[in-house]
Structure P
Amino acid sequence: MKKNILASLLFAVGINPLQANTLPGNFSSNPAVLGFARDLEQRHGFSANSLLEQFASTRPNTKVLQLIKPPASPLQRSWERYRPRFLNNTRIDGGVRFWQENRVALARARALYGVPEEVIVAIIGIETVYGRNTGGFGVFEALATLAFNYPRRADFFREELEQFLLLSRENNLNPMMVKGSFAGAIGIPQFMPGSQRRYAVDFDGDQRVDLSTSIDDAIGSVGRFLEQHGWQPGQPVAVPAHVSGQLDNTLIEAGIRPSLNAASLAERGITGAVDTAATVALIDLVSPNRATEYWLGFENFYVITRYNRSSFYAMSVYQLAEEIRKRSEQN
């Protein structure tokens with residue numbers, strides 16, 4: 001069987017003239033797959049034949065390609081439309097319960113990594129509604145589809161597919177059985193495979209990292225991810241900004257990593273509850289037909305965007321965290 005699969009891929013690249021036993025529509029007709037399998041065999045000691053067998057039993061998933069592509073007619077960015085998706089009673093009340101049920105693990109994560117409990121809770125709430133929606137796509141199938149059928153980001157997803165195969169081998173997982181998001185994110189905190197290998201931790205002490213079923217591992221891993229990306233304990237995330245006069249768009253174009261001096265911004269009519277010596281970013285939360293909402297973002301705001309590179313996402317995490325904290329204090 002393995003010889004037949006390898007032969008089919010060799011034939012696809014013109015190496016073997018023998019007729020192959022290929023399955024129409026599977027990955028065995030793609031020459032890049034053969035190169036990928038051989039590369040992993042040479043660099044990581046995988047069996048190329050075994051990998052090719054897995055690819056031959058897998059077909060590109062058209063749903064994955066539909067979900068990953070930008071819409072043909074994209075909607076205008078709207079904070080007014082985006083915010084209610086995550087700032088709602090389901091996630092706020094669920095976050096309060098999640099904090100109560102996992103108070104010990106969250107406190108330990110804060111002690112080790114300096115990340116407040118409510119921030120960890122908010123990220124898990126936004127990602128999977130506290131573990132309820134972790135994804136039903138086969139991770140191998142999703143990553144293979146994007147690695148070999150989505151040229152726009154093929155290099156990224158081939159790297160993640162490699163990381164996933166290494167992760168599966170290290171944890172004795174059958175890669176064909178692991179489920180996740182359409183983009184290959186896994187488990188309660190929705191880590192990509194590379195992030196799981198780099199940042200995830202065994203927080204429950206059972207000698208394995210399990211982001212799919214271990215809430216403790218998910219909590220510790222989110223805390224460590226943020227800590228490793230530069231979280232500053234005890235420092236703020238963002239404060240509202242007041243903009244008077246004509247706004248210089250180059251201040252927005254400076255990006256979401258803090259690089260602007262607060263005193264200089266104040267001289268240009270942009271103020272907030274911040275030390276004038278602070279370095280900040282000017283964040284614009286736009287909505288059609290409404291006045292733009294402006295914030296001053298600190299380093300911790302930027303760190304949250306390392307989880308998802310969107311100012312809307314980071315602000316949702318921050319505001320959800322604040323609501324969860326306030327409601328927890330009331331209970």
Structure Q
Amino acid sequence: MSRVITLFRNTLALEGQPGAGLNQWISRITLPLAGIAVFLMLWSFAARQIDTSLGAFPGPQAVATQFVNLYNEHVAEREKEAAFYERQEKRNAARVAEDPDYVPKIRPYTGKETFLDQIGTSLVTVMSGFLLGALLAIPLGIAIGLSPTLSQAVNPVIQVFKPVSPLAWLPLVTMVVSALYVSDDPLVSKSFLNSMITVTLCCLWPMVVNTSVGVASVDKDLVNVSRVLKLSTLRHVQKIVLPSAIPMIFTGMRLSLGVAWMVLIAAEMLAQNPGLGKFVWDEFQNGSSQSLSRIMAAVLVIGFIGFLLDRSMLWLQRRASWDKSVATS
């Protein structure tokens with residue numbers, strides 16, 4: 001009865017404010033737009049006050065111009081690639097016409113990666129490192145959460161390695177990969193492995209910690225029910241632990257994905273793995289009059305992709321978790 005009265009009161013409140021829903025949606029749109037407009041004005045004003053060795057600091061207009069230039073460069077590079085393969089097909093067709101026993105060979109196009117190509121490379125690298133980290137961290141976190149003894153044994157190791165910078169891991173990873181990954185026809189480049197493993201090492205710890213905390217915090221009543229039903233360990237984890245710990249697990253994954261994306265840029269700079277980090281470093285080394293605006297364009301793209309990754313993880317959390325309130329956080 002009390003729930004019916006509450007619902008009736010809420011209905012009356014909404015009827016008394018017919019524009020409440022519309023005003024809420026307007027505020028959700030106008031306030032972010034106002035914040036962006038203020039940011040752009042401040043950025044434009046500050047850019048005019050700063051002179052560097054490469055010229056004036058780029059404002060919004062200069063960066064927007066570079067976005068157009070970067071896209072045009074991508075289109076031009078794809079046209080070159082298409083023309084390259086077309087020439088090969090014509091030559092191979094002519095050779096086959098002269099010699100039917102000739103086996104055509106297609107050489108891969110070795111042109112430079114464009115800005116859009118490097119975005120794709122960075123996304124593949126960060127997701128590979130993140131997924132590898134999740135495969136290692138979540139089972140380990142579950143085991144730590146279920147066993148206080150294991151937790152006490154592993155916790156010092158986690159606390160020591162958790163704050164280690166990717167810049168410290170990368171030289172070690174590079175040496176290990178160079179020593180172990182020896183192949184005449186490698187499946188992936190060493191620079192990709194260096195970046196991916198560095199990302200994995202740095203994004204492990206938030207997932208391990210949050211997963212273990214979530215598992216250890218499972219309601220004791222649910223644990224007692226599992227004991228009464230005499231569930232096996234696997235069934236206990238499947239039916240009791242995971243549903244209860246999913247919010248904390250996804251919190252750890254969300255934190256780890258943010259860490260992974262930040263770590264990746266630094267790793268790509270040092271490992272020279274084609275990606276956004278290498279793009280920024282190459283533009284810095286280039287030192288042309290357009291370098292600053294191209295770097296600033298990359299900074300905006302890095303931030304926007306990080307935002308999309310975070311929103312994507314929130315969406316996945318809402319789909320997998322009983323706690324739907326995370327969708328608005």
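Source structure of the calculated read-out (Cα Rg over 2.2 N^0.38 Å, 1.34) within P, Q: Q. Each of P, Q could give helix-only ellipticity at 222 nm (-39500 (n - 2.57) for each DSSP H run of 4 or more, over all residues; to 500), but the derived value -27000 comes from Q.
From P, Q, which structure was relative contact order in percent (Cα under 8 Å, 6 or more apart) = 16 calculated on? Corresponding structure: P.
Structures compared: P, Q; top value of mean count of other Cβ atoms within 10 Å over residues 28-35, i.e. the largest, recorded for P.
Rule-based calculations on the coordinates, nothing more; no lab input. As the structure is a computational prediction, the values presented were derived from the model and not from experiment. Cβ atoms are built from the backbone, for glycine too; each structure is taken alone.
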